[in-house]
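Have a look at these structures, which come just after this line.
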Structure P
Amino acid sequence: MYVCICNAIRETELRCAARRCRGNAEAIYGAIGRPPQCRQCLDEAEDIIADEHASAGMGISAAA
């Protein structure tokens, strides 16, 4: 499933990046080289990232 249509970021790609990187959605999008554009996906992306960080024992992500 696509999380971000503007940047063609799939949920699996976002989850993988969240396991490798700390930070919020904007920071993780930047880390994969695709900063947010329309920003409509950020709430859903934040939920996915928080889920991955919790699963990995990284705790709540800090705003970057």
Structure Q
Amino acid sequence: MLRKTFSLGDVVEMKKSHPCGTNAWKIVRMGMDIRIKCTGCEHSVLLPRARFEQKMKKVLIAADPD
């Protein structure tokens, strides 16, 4: 199975939308667990990497490589 590529600072789309109505999340922490923050209401969620990769659809906005 092909692993999904993402990096710190990327804005990603998840399979299910957040109750606030938005479907875009920003990656704010990476490691064994990944912390994502809702771009609509700033709610933060910590997910294990495997679960995050299952629920992520695609990268909407890639972070600058600076």
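Laboratory data are not the source of any read-out in this text; all were calculated from the coordinates shown. Quick caveat: nothing in here was measured; it's all calculated off a predicted structure.
One of P, Q was used to compute helix-only ellipticity at 222 nm (-39500 (n - 2.57) for each DSSP H run of 4 or more, over all residues; to 500), and the answer was -14500. Which one was it? Among P, Q, the structure yielding -14500 for helix-only ellipticity at 222 nm (-39500 (n - 2.57) for each DSSP H run of 4 or more, over all residues; to 500) is P. To which of P, Q does the computed value -0.27, -0.52, -0.58 (log10 I(q)/I(0) by the Debye sum over Cα atoms at q = 0.13, 0.18, 0.19 Å⁻¹) belong? Structure P accounts for this read-out.
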